[in-house]
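What follows is calculated from the coordinates using simple rules that are stated; it is not laboratory data. For clarity, every value in this text was computed on a predicted model and none was experimentally measured. Cβ atoms are built from the backbone, for glycine too; each structure is taken alone.
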Structure 1
Amino acid sequence: VVLPEVDGRLFAGIVSAKEPAKKDQDLEYARFEHTPIVDRIDRVVSRVDKWIALQNTSAPKTALILSTYPGKAYQIAHAVGLDAIQSCRAIVEDAGLGDPDALGDLGQRLQTEVLTWSVADYTAALDTVPSDLHAQLFEAWGDIAQDQYVQNGAFQFPALQLGNALIALQPERGWLKTRYDDYHDLSRTPCHGYVAFYLWLQSMNTDAMVHIGAHGTLEWLPGKSVALSNACWPDALAGDIPIIYPFIVNDPGEAAQAKRRISALTLGHIPPPLAQSHTPDAFVPLENLLDEFSNADGLDPKRRDRLMDQIRDLAQSLGVEQDLGIAGDVDQGEALTRIDRFVCDIKEAQFADGLHVFGRMGYEGDQSLAAHSERDGLRTALCGRRIASGPAGSPYRGRSDVLPTGRNLFSVDPLSVPSRAAYEQGCKLADELVRRHLQDHGDWPKSLVVDLWGSATMRTAGEEFAMALALLGVRPVWAEGSERITGTEIIPLAEMDRPRIDATLRISGL
């Protein structure tokens, strides 16, 4: 699954499976043979045909789809780190789909304008849906006429037409009141309105879909995680239409979901620039008292004790102790350690400054190149041509290799985790973790559990995994040139300034 993505392949599926052949009576043995899965071969061929057709289509019918992430009802067109409305305008302009000025107030129009599809046409299109899914749909949602998107015998989709471009909000998977629970639910059957929307796009012979930003719900519908069959909702609704998916480059885990479940071409875009936080004005006196305490500790016990009381009083008045759950009878030393850590975390925090617009200036140092690459990647994809693969990760965490963006994201090369830079950072994390434990508890930690989250590991090239190796006192061995890991070597205790620490890895999926 993973290694083909590194090559930039789009179809994370299977077309055959091994099955035992007829038993050889003389050998008393049945060898395994590849057996074709006919419907999967048909699906791959039809998708390839659609991609090739884009090469011969000068003005492709393109559906631009904006997600409605769970939040307030008026928070439409949500995308992580991306201004989806302005990006939609930019894509219309860059791909030559129409005049972006003709869109007017796009956000307002998407809340007031609709395009319709008759229930009769939907009922006929349902014949193309596999029988198992058809049964699930009616068992979960019943009569079509009761669907929230149906009025006067037709589905009403929040959408508008601009030349060959159809711009639409992705429908809710279920009821509006349960949208937060529905968003990542891999077991909840989508409602009639949701199913109708994608069957409608198929019925119009849509040449390509562009899902704008991370992330929508199509790739989170019920079905298998990889190697989907025709009994999986994402496969049934995506159909054969090529899906181009501008996706934030530092979220490889969820980009992989789109690649593996809807065969999307995930075009990486840069995250918005990070701004450095600073100590809030209300916390400046508290920070000053903590600095004074550090200077007085060990030199003037009486002054130290007075400062300790002042710090606790001020922290209580600011609500810090309540936020940290510090009880009134907690040890003074522990309380001050937690307060100091909290103030330092706030002071050193970073946050996104604004939102990126796809194909426009953004990340410092590579603005022009990244913007050009994103625009070029989109145009090339809509021409049905291959997009070079590129790694995913955070450019703010030392992953300069993810630039320029606009390439076909792959999540991670598992044979290259952790990278050299990630191992160096992992060693620093391990040292800081051990130092803090020694400071708080007066002894070395004996054993630790390290959570390895899929997205975080891919984003940082394995910093947390590297931290676990450093705790054990082990370093990877990288092959020169490929930078793939060929083994590990044990660091002699003479080179370490602490004992080895047992590390248990708890590994997540998506």
Structure 2
Amino acid sequence: DGYGNPPDTPYTTTLTPPADCAGPWSAVVLDLHGQVAGRQFDRIFSVRVGGVQVLLSSTPEPSKDGIRWNVEHDVTRYAPLFTAGPQPFSFDLANVTDATYTGVYRISASLTFYTANDRWPAARAADRLLTTGPFSLTQAAPAAGRELTFPRNLERLTAEVYARGGGACEEFAYASAPDAFVAANPSLGVCGKGPFRELRLTVDGRVAGAVWPYPVIYTGGWDPLLWRPVPGVFAFDLPAYRLDLTPYAGLLLDGRPHTVGIAVNASEAQSNDVWTGQVNLFAEVDHGADRTSGQLTDYRVAPEAAVDTRLTGHGGGSGDWTVTAARHDLARGWVQTSHGRITTEVRDDLAFSSAQQLRDGGNGVTLHNGTDLTRTTATWGGGPHRTTTVHEGEPLDVSYAVTHDAAGNTDQRTAMDLGYHREATTATGGHVTERATVDHTLHPTAQRHDGDRTVRTGSSTEDYRSTGPEGPYHRTLDFVDGWPRP
């Protein structure tokens, strides 16, 4: 469909999976193809099936002559939606066009269903999907929630949180300054609340998990030359943050509605603009019983992360600050099933650090951010002891400088190092049975010169490596001014 001005959005239709390709499936893939020409901002869009969000993405900023792009997104985990018959399908992209911003986005979507066979067995999927629907968190209303009723034979429960910061400040929350710096330099227009953000998932008001959003930078971020043609990490496929809620399953088995909530806060109280997204819940049931029972037996989850902010030399339009945050949480519970009592323990050890320097009213910025997340899930009963540990690292370094010489020339230089690193290891009965890794790094640079001549140049080097059951994969991309480096 074409997206110019509202009310072009959202586009809605009915999705009917092909009758001659009924499940079970080994995989289901959503394939998007887009094109746009002219001048336009990057835009956020969502795809939903049956009211459940299955993709959060952004568009690239176009060129005058036009560009095309393609996104393939694994939606296998949403298989229960596709086996339930025809479902509402919505594509929500808000765009604005006028005499200056002329780009109209034209996007098509298709789904490919891969049937299971001996080599590619059916993918494991939940029995039922529930969702909170879209949420919008602001300073005035920093929390939202929805009542949901869970299956009375619930055995396992996993949540995924789609979330992104919107507005002039929250899109760049990772680079925000402490409030004390903003107060001392009111004329700069710098965003406050510090660089740390936390979204807390709650069950009946009890914090059950925390999400520290990845610093996604879209194709208009800092300097569009940084992202031509290689977009930032996750820019076209924003993360869905997964949290294991199984320790809390015993609280949800009474057949009554329970409130699943989401709240956001920053280094210093509330965030600036708005955080939007959606929470989906994947319920696995006991097929051998109509009802299960359970109990939350150990709960040591902090109401919010411990945050420390240190600010030095923050007058005259320059300043230095460091912000750190930490969480060390544990929740344990059991569910009595037809195949025995299953105990699940979830342990989270999360650490964040940010060191920033701002000079000359924002003409010089140096930023070093790092997030390290370790989430461990251990289960006992119903089989061998099983432990899965997922470690994620999210580095971000930014160097930005604007200089002026006596002749009136202006130079702007931007360089970044950003990445995503993940290692997931599963041990069964004390022996490692599964291991998968991802190492994704990106180094873009951009330079602009205005005055005696005009210069616009950009480069990017991307490296992606992964290992897993299907073997290793490695790809490197290297571009200068939009073309492969010779």
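Observations on the model:
- Answer label among 1, 2 for the case where relative contact order in percent (Cα under 8 Å, 6 or more apart), calculated from the coordinates, equals 12: 2
- If helix-only ellipticity at 222 nm (-39500 (n - 2.57) for each DSSP H run of 4 or more, over all residues; to 500) is computed and equals -12000, the structure in 1, 2: 1
- Taking mean projected area of the Cα convex hull in nm² as the criterion, the top structure among 1, 2 is 1, with the largest value.
- Looking at FRET efficiency 1/(1 + (r/R0)^6) of positions 32 and 392 (r between Cβ atoms, R0 = 41 Å, to 0.05) for structures 1, 2, the greatest value goes to 2.
- Identity of the structure behind 1.11 (criterion: Cα Rg over 2.2 N^0.38 Å, for residues 160-239 alone, calculated), options 1, 2: 1
- Structure responsible for 0.75, with FRET efficiency 1/(1 + (r/R0)^6) of positions 264 and 376 (r between Cβ atoms, R0 = 30 Å, to 0.05) calculated and labels 1, 2 on offer: 2
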